[in-house]
Structure 1
Amino acid sequence: MNYALIGCGRIAVNHVKAVDNNGLNFVAACDIVPEQIDILFQKQPPKNAQAIARYTDYKQMLAEHPEIELVAIATPSGIHAEIALYCIDHGVNVIIEKPMAMCMADADEIIRRSEKKGVTVCACHQNRFNVAVQKTRKALEEGRFGRLSHGSVHVRWNRNRGYYDQAPWRGTWKDDGGCLMNQCIHGIDLLRWMMGDEVDSIYGVTRQQFHDYLEAEDVGLAVVTFKNGAVATIEGTTNVYPKNLEETLYLFGETGTVKLGGAATNNIDVWNFADETEADQANKGLTEHASNVYGNGHTSLYADVIDAVKNHRKPYVDAVAGRNALEMVLGIYASMKSGAPVKLPLSDFASLDMQGTF
């Protein structure tokens, strides 16, 4: 399958690994700063680096390479939707890094247009493929938790001035959002997915405590009520001193308790079920090692998308999943702005609606 990468920054290393691991034909790479392609290929040399065409304009790239079947979009978040819609209109399947858009209208349009065109769209929430997450999901689908009581996700990370100085779009309402939109959306996606997906309301509070050189929040907390009666809490921050502490997901059910921990929900810290089997013993203390905080999920996510395209099915993490994760973050923002709980589904709201909050 012929592939191209648009955006060659921080996360692109994981995409190049996934491309090689899945045997894709890497046709072209695009970045408005051409040096970024050099830096990326030095960090993670693709198998056919010399044969990969280089561009600064993705529209020119697609025009000159009509053979491209799959594109990954790993640019600053503010232009994810614009590029995705262009690719969809030209019949190209897409993997969109999180968040898939910065407003509900764009997310809904990506879903509408991709369904109309018959184009596969995957939201890049790769942590769904973590070994620990997959084992938890299987237990959930088998009904081993019984009725869910509550859950919580904690993303307690550090991002200092040096991180934000690397790229001027970071921490802006137009192109990034704050810690909830950038760092915490993976955990928020897992929480919603595990807790039944159907959200009734969300009440959130955000603050900008230590990053006054940004526009957006560096800590956010929320209480979520689900239509199945379960409740949950969210805590996300980039204020942890001096380095990343944890990304944990807790699920509490009538007959099961699980805590996923590690840097990015890649370990099983607690695994208790009423119907415990011998296989459960192997799950206790499970640890999945990863070379960076983004984990190992990109390779599995790519494999799933390739199969989805070939077999004309929806990917495991489809555009609706991307929309739902975005809706959670924007719901917290909308609640912060109004000072009251917000009912979902969320009518159109954009990160730009938060301008001037801090």
Structure 2
Amino acid sequence: MNPQIVAQNIRRLRVARGMSMQKLADQAGISLPAIKKIEGSKAEPRMNTMQAIAKALGANIQQLFVPVRLLRVVRFRSNKRMQNRENILARASTWLDEFNYLEHELDNKKPFVLKDVRSQCSRDDIVQAAALCREKLDLNASEPIYDICGLLESAGVKIYPVEMATGFFGLSIGEEDGGPAIVVNTFERITIERRIFSTAHELGHLMLHLDAFDVGKTEENKEEEYEADLFAGHFLMPDQGFRNEWNNTAGLHWVKRVLKVKGIYNVSYGTVLFRLVELGKADESVWKKFQFAYHSLYNRYLSRSEEPQRLKKFSFAEDRYSRLAREAVEKQRISASRGAEVLGITISEMRELMQNWGTVL
């Protein structure tokens, strides 16, 4: 037992669950001074103590002993003081290792198909970079993206939805660390439109800013963020398609035109307004004008994070990881208990899931 690794894991899991040391001590039936000593690497706890702590944390006891691989080729712009930063990176590292393990066991590695066009993606022409990526993914010049998770996973980008009530939308991980991978925050207050946009935004970083991938860098570069936003907008809503749809709706109230185009391309209304400004069809006052016009039509104002006619939850749903886990269990490459560990569920939940798999073929 390495007391330092144990201490790091207990602290990381405790913080992730929003537990104070006192709460952990109470739920584990251990004194607060004992917890402080363990987290301070000043004591080597007995096995029964470790079992009690693991149970209180809702974790597998093995999670307390295994060191987490440190990610380095990462773009994660957040305040270093953000309590969950360490935990998010640890969870991403563990998930990525499990994902690559499943791919290896099943000999089912997806190549990163966009790597071939990365050298052609210039920061001097972001719109063209987005168009190159769309073309490589066999999307035509006006085609909406209906399933961004499925599209990118088929292109070799791993997508990890993680629910965190904390100040980040997404992060990206380079190939050197087992990616490319994109982690997206699916906290309930973050709209589906924002999750989709965050995924495209992080893809922009993977294609345009790989030289800036460094886990030690936490401050945002405003120019790079703007470029990634511009890439995301044109990746999700190509210029030709936008112009066609905007012209086709010319007879509608302009707010309804915005909402229709938003619905076609699965983007936020803000993304549509940004494009109108970009094309010179509106000025910066369009956001305020939209609010007043929306209120005039529907007798209510939109809150800051609200989306009218918002997308449903399954418009953003990753499924390759769970599909690989099912295949590995059914082909007996891994045991059911190992499958439960991979999926982060209990063995009883795993048994129920396996029964569910057989309901519909």
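Bear in mind these aren't lab numbers, they're just calculated from the coordinates by the rules spelled out. On a predicted model such as this, the values are computed, not experimentally measured, just so you know. Cβ atoms are built from the backbone, for glycine too; each structure is taken alone.
Below are the figures for this structure:
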{"item": "Distance in nm of label points 7 Å out along Cα→Cβ at positions 24 and 168 - structure with the largest value, from 1, 2", "result": "1"}
{"item": "Label whose coordinates, when relative contact order in percent (Cα under 8 Å, 6 or more apart) is calculated, return 16 (choices 1, 2)", "result": "2"}
{"item": "Winner on FRET efficiency 1/(1 + (r/R0)^6) of positions 144 and 312 (r between Cβ atoms, R0 = 30 Å, to 0.05) once structures 1, 2 are ranked, highest first", "result": "2"}
{"item": "Per distance in nm of label points 7 Å out along Cα→Cβ at positions 128 and 296, the highest-valued of structures 1, 2", "result": "2"}
{"item": "Highest-scoring label, criterion being FRET efficiency 1/(1 + (r/R0)^6) of positions 120 and 272 (r between Cβ atoms, R0 = 41 Å, to 0.05), among 1, 2", "result": "2"}
{"item": "Structure from which 57, 52, 43 was derived, Cα extents along the principal axes in Å, options 1, 2", "result": "1"}
{"item": "Value -10000, calculated as helix-only ellipticity at 222 nm (-39500 (n - 2.57) for each DSSP H run of 4 or more, over all residues; to 500), assigned to which of 1, 2", "result": "1"}
